[in-house]
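Take a look at the structures listed below.
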Structure I
Amino acid sequence: MNAGETETIVRAGGPDKARLAALLKRGYQAFASRKLGEAGAAAREVLTHAPRLKEAHFLVGLIASESRDTATAVRAFKSVVGLDERDAAGWAQLARLYAMLGQYGNSETALERAVALSPGMPIVMDTIGGVFSALGDQAEALRWFDKAAAKEPGHPQFAFNRANALLFLGRFDEARAALDIVLKAHPDMPRAHWMVAGLSKAKDRKHIAEMAEYLGSRGYTPLSQSFLLYATGKELEDLEDWDAAFEAFEAGAAAKRAATDYDEAAEVQLFAALKSAFTAEWLAAQKGKAPAADAPIFIVGQPRTGTTLVERIIAAHGDVEAAGELQQFAMSMKRLSGLSTPLPMSAEVLEAVAAMDAALVGHAYIEATKPVRGTRPHFIDKMPVNYLYAPLIAAALPKAKIVHVRRDPMDSCFASYKQLFAEAYPHSYNQREMARHHARYLKLMEDWRALMGGRLIEIEYEKLVTDTEAETRRLIAALGLAWDDACLDFFNNDGAVTTASAAQVREPAHTRSVGRWRRYEDKLSAMRNELLAQGVAV
């Protein structure tokens, strides 16, 4: 929808149509300028006089999406398609929101409606591409991004989304070409510079100097600053300028932390609730008829510890496919609990789930993953934070495999600290917060290990990259799979990679990152001391 179309769309009776059209136009213009309060006021006034005007409901949906009020956004776009079931843009927005919520079945249904309507507007094509990406189909996502870009070849948003899909698919030269289009239109776009830095190893300081100039001359928000600072740190590290690299990482972390809400007390409460909910007594009481499915392979642990490497190795097997970092397990828990929370998980949800039969969660998960599974016997769910629910996974899916990837604590903490994440891992932008989180994770995994016995398949990152064949053979055997030589050639797998490791895992396993934190040992004393204070061996 664009503001220029609103002058001819008002079909309701009542007060002056021209005034309503002008008001709606101003609402869209205000939204485009990110004046959300003004846009919302305009939409509300229009709906007061024309409650069945779909364009006003669409504006409400856009405002709610931008404000992260997902429930209101879903209701608004449902109103749009209820008023006009042939509104492709409304169906595309619903598909996007359902994917964000982890409701992949609903997302697929809405997506099918949007696609069937053969949308001609490039912005709708771009939205559809984003939904395919969220559902794990990067090739189809790229096809829709290509269609949007073909309609408007110089549009920076369409080019940026194409670059992202090309990066996931390992087509790095094409991704860089797409980013060149973005930077031609917006040479000071922080996220594009961050992506450029991640595509290849820096050979000189030209790009670093360019980013420094933007940082010094623009009034960037802390979040925008963080993209440029992390990109700068990465390129300085490529050039082995360790001191300057750390300064950039440290400044980037501080900027990101300033833009991040992290409630450490809530996390402490969550971990306590996990230990209270999933006990030996709880596990012994699980007598429901859980699914007999042996298809799921969960890979859990901390980010930047080798979980993507392990995923690529297993996914190279002919009987296994990678489904991505799925939200379905936690979302199944939340739906069954009947509780709503803005947090990914809460103590209240855990208490409600612990009081029910774990088999219900298992059945809900198997049903919820159907849209993202293919035809192979097994699929990988590589959502690292599922380590939180390992005992529940074991009880809900008795035949599922759970692979826990471990890494040296300092390497693990530093690898997260120097990585800019999208929304996840808010604890990772402060050395002491990162260390305390890691200590909580290690203690929780000790408890789960004692509770679950042999259900956890443990992989140590350092051993895997040092003796890849032996550890890979042990892993494949532990999964109950026949040996497949392709697992040793995982770097030739052309499947999509949608994590921060997209570039690194397309090369053979290496030991370059082992002990990397020691390059910065004198600057990581806060992290190291906090780990020691928490009883973690360093």
Structure II
Amino acid sequence: MSGLARSSWGRVFDDLGVTLLEVVHGRIDVDRHIGGVVIHDPIDPPVYPADAVVLAIAVHDADALVGLIETAGSAGAVAVIARTAGGLPASVREAADRAGVAVLSLARGATWTQLAALLRSLLAEDDVGRTPAESLGGVPSGDLFAVANAIAAMLDAPVTIEDRSSRVLAFSGGQERADPSRVETIIGRQVPDRYARVLTEMGVFRDLYRDDAPVVVDPVKLGEGVSTQRVAIAVRAGDEVLGSIWAAMDGPLTREREVTLREATKLVALHLLRIRAGADAQRRLRAELVSRAVDGGPEAPDALGRLGLTARRVAVAAAAIATRGDDAAGHEAIAERERLADAFALHLSAVQPGAAVALVGDTVYGILPVDDALAEERALRLAEDFLRRVGDRIPAVIGIGRPASTAAEIARSRAQAHRALRVLAERPGGRRVAPIAEVQTASLLLDLEDLRRARGDEVPDPLARLVAYDAEHGAHLVDTLRAWLDHLGDIAAAAASAFVHPNTFRYRLRRVAEVSGLDLDDPDARFAAMLEIRTLLS
């Protein structure tokens, strides 16, 4: 797991890179400390702190950018951020190489104000949630309700701030001045489906997300319950649409109101990005702590202490998406694993206080406090209840390790959970959850398969003769031997499983002995044949 500090360039780029920044030349040193943000001023040159990030505002000429890069490099800056269209000129790339400075591009549509505020707010905090007094645009950072009230006061209209799925993230006061549909939206924290469908059919969302201009919606076209016109505008960070602002507005959309809405989108974007950065930071911190805790290394006791799990008996559950295709590493698969982690964390937080859940690599790990005498049964019930609740919406499987008390035991519980998870993934048998105690033999067989594959073991002669005979004659002798062994020599049951008459099955079994040379009366030979079939012909 990453141990990057909040003030490292790697962590800051993790928070903002997808939305606002792109590396166009050079390399990001993820461990390098950022000492501050410098805004380039050609008239009054600024003081450069060590390891600064330089904002090349209004620097478009290649020669001017070369000069700024050289100055920044000589002052020990980390990176220069500029507006770039297409590739960088060779002179700029060469200057960046000489200066040892990375050049980044600010996303089209994003403002320098947004970037400067977010950089400074991210660099100002040492850990998650340590800066409650921080503000953006005069409003406490992340307080969307305060933002909504400020916008509503300027527009003289009740306002909601919504995400891309029309979920209400925040709303202003005075909603009762609008109409019943707005009240219904606030109560449900979601635009009702009947209105969302009408808005989609009218092309409102298409127009809203295609342009940065406000969209006016006639209340008559929305149907019953709507008596006040809606004015909406998209909230963007660069090319990404983060959400929208909706005002239930009486009277015309004046020029003054339109300007207010446009300016409001910038403030809302800052807060939405700040919330996202904080949520991502919390998720990363939790993932680091859970990873350290289940690994059982020297940092495990400290991680358990920070998770509030010191001196507690716990079980480790490992969860993963059951279906894995060629896109297992693609964006869809990553999003699905994150949904699994969020859903599992929400479930356990409600029914098992103190549980810690995080996505580590491709696996979701849950550390469940189970202090009572029925620890294993309780962990199994919690996992079964979760899978029953999510149904087919999240096709997950969960393996559970044995209860543990020490860091070393927790690491062992994690390994057991992972082994159980592998059995469910590779030999499911209709199950979606299993404790290691129930699948330990199957897990050992998988380990034996791995060992034989690594050593390059070949199918021994008796089975090899059966395989060759089946390939030439289509005699199903391997299947006959497998069925007979699986049913402990019960001819009737084995014949039924093979869908043949018992006399036919007896004949095939005699042919198995003749072709392979196996002594089916020898218990050691039977055990060896069963292992070979399980580990080499499965």
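Throughout, read-outs are computed from the coordinates displayed, never taken from laboratory work. Bear in mind that the values here come from a model prediction, so they are computed numbers and not experimental data. Cβ atoms are built from the backbone, for glycine too; each structure is taken alone.
Here helix-only ellipticity at 222 nm (-39500 (n - 2.57) for each DSSP H run of 4 or more, over all residues; to 500) was derived from just one of the structures I, II, and that gives -16000; the source is II.
If semi-axes √(5λ) of the Cα gyration tensor in Å is calculated from each of I, II, which structure is the one that comes out at 39, 30, 23?
Numbers: I: 39, 30, 23; II: 58, 32, 24.
For semi-axes √(5λ) of the Cα gyration tensor in Å, the value 39, 30, 23 is produced by structure I.
Once FRET efficiency 1/(1 + (r/R0)^6) of positions 70 and 478 (r between Cβ atoms, R0 = 35 Å, to 0.05) is evaluated on every structure in I, II, the highest one turns out to be I. Taking relative contact order in percent (Cα under 8 Å, 6 or more apart) as the criterion, the top structure among I, II is I, with the largest value.
For distance in nm of label points 7 Å out along Cα→Cβ at positions 158 and 382, which of the structures I, II scores highest?
Numbers: I: 3.1; II: 4.1.
Evaluating distance in nm of label points 7 Å out along Cα→Cβ at positions 158 and 382 on every structure, the highest lands on II.
From I, II, which structure was distance in nm of label points 7 Å out along Cα→Cβ at positions 54 and 94 = 1.1 calculated on? That value comes from structure I.
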